[in-house]
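The structures come next, written out as structure tokens.
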Structure 1
Amino acid sequence: MARPMKFDSDQAVETVMQEIWRNGYEAASVKALSERLSITRSSFYNAFGSREALFRKVLQRYGAQSPDRVLYEMTRDTPLIPVLNALFREIARVRAADPEARGCLAVNTLIELSPEHTELGPEMCGLMQASLGQFETLLGWARDRGEIPPDSDVRGLALALKNLLLGLNVLSKVVHDEDALWQTANITLTALGLSDEATT
């Protein structure tokens, strides 16, 4: 008979997420994680299969709480500009409020693992490409309903927004002031014609 689990697997994923977010993926070895979870390496593999499999669970958990999750909750009729502005304001708030200035776990891991990690590196790139594609879809919907000009370059705008999202998360590791982070985002949104400050 299999031995009963001595830890809560959901809490274990949370603990590992915090470890990787704080110290990076490579520092979170199976040995280090097993010790942090107070389990043996054998129990680690029995519970999670592999470090890569556990990291995928971590990414799912992180994605469920990440500010940009709102981009995947929108419908074709959801006004885009208010959502974009609220998103970047929230990123500025959340990142500035983090006393450890960890930035975004997904962005940190992309920088760390791509292209060196042959398995997770391409997966992280795919995740970022999917996010870029979502921006492009949302901008296309906004153009179709007249929220942005009919001649808008949705691909170019999507690239600029993704660049802003990545850059703001990295910048927050050295700039910890919420107003300064929001100003950074708003200048870009204004230049792209996507700021809502003119109507607030």
Structure 2
Amino acid sequence: MRIRFGNIPEIADAQPEAEGLLPIRGPRASVAYLLAGLAGFLLLVGPVMGLCLLSSFFAIPSTETMPRSDPPTPWGAILLTCLLYIPVHELLHLIWQPHYGLSNQSVLVIWPGKLRFGIYYDGCMSRTRWLLMRLAPLVVLSLIPAVVLAIFQNSPFDHTIKTVLEVLLVVNGVGSGGDVVAMMLVLFQVPASALLCFRGGRAYWKPT
């Protein structure tokens, strides 16, 4: 894996058409951010909370007889969760890249001036792998915590861990909106058997 400080440089004299690559069309940046925010909100009130409600039907019954007291809010754990969520989110993207993100084509992009931290792949992969890569953080950091919290809602549960899971599923659910928008663009434009290819920060697809 390579580390890149700053924006992904465009490849000089790149001719994607000569490689048989077709561009993936997307909205301009301002519209993309708006769609990502809307998608993140809908994810939170739809699949995430819906799965939490559904899982509640399988909740383990409580065995406690004494009423519970509300412990203090663990603000330190909440702050740490918010700080670590983006690196963990990007790590889950990384390990779904070819060779588990260890190849020279996987790039860690750190752009302090824009407060950006992310994972990029400079090569091609199957559409299925790319979709799984995009979906992984939503499943691991939002859907699974929602199920755990719902099933164990009546059981003795460490308050700090419970709070961390609640914060994590919320911030990651909202933050996964961009992934969902990107997935929709690919699903509507790229055939299932095609390859997704990336050149200089731009996305293309290639028929096989």
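To test your reading of the models, identify which of 1, 2 gives 39 for relative contact order in percent (Cα under 8 Å, 6 or more apart) when calculated. Source structure: 2. Ranked by distance in nm of label points 7 Å out along Cα→Cβ at positions 34 and 90, structures 1, 2 are topped by 1, which has the highest value. Starting from the value 136: which structure in 1, 2 was volume of the Cα convex hull per residue in Å³ calculated from? Structure 1 accounts for this read-out. For FRET efficiency 1/(1 + (r/R0)^6) of positions 130 and 170 (r between Cβ atoms, R0 = 30 Å, to 0.05), which of the structures 1, 2 scores highest? Answer by largest value of FRET efficiency 1/(1 + (r/R0)^6) of positions 130 and 170 (r between Cβ atoms, R0 = 30 Å, to 0.05): 1. Here distance in nm of label points 7 Å out along Cα→Cβ at positions 42 and 146 was derived from just one of the structures 1, 2, and that gives 7.0; the source is 1.
Kindly point out which one of 1, 2 the value -21000 was derived from, the read-out being helix-only ellipticity at 222 nm (-39500 (n - 2.57) for each DSSP H run of 4 or more, over all residues; to 500). Traced to structure 1.
Values quoted throughout were computed directly from the atomic coordinates according to the rules given, and no laboratory measurement underlies them. Here the structure is a predicted model, which is why all the values come from computation and not from measurement. Cβ atoms are built from the backbone, for glycine too; each structure is taken alone.
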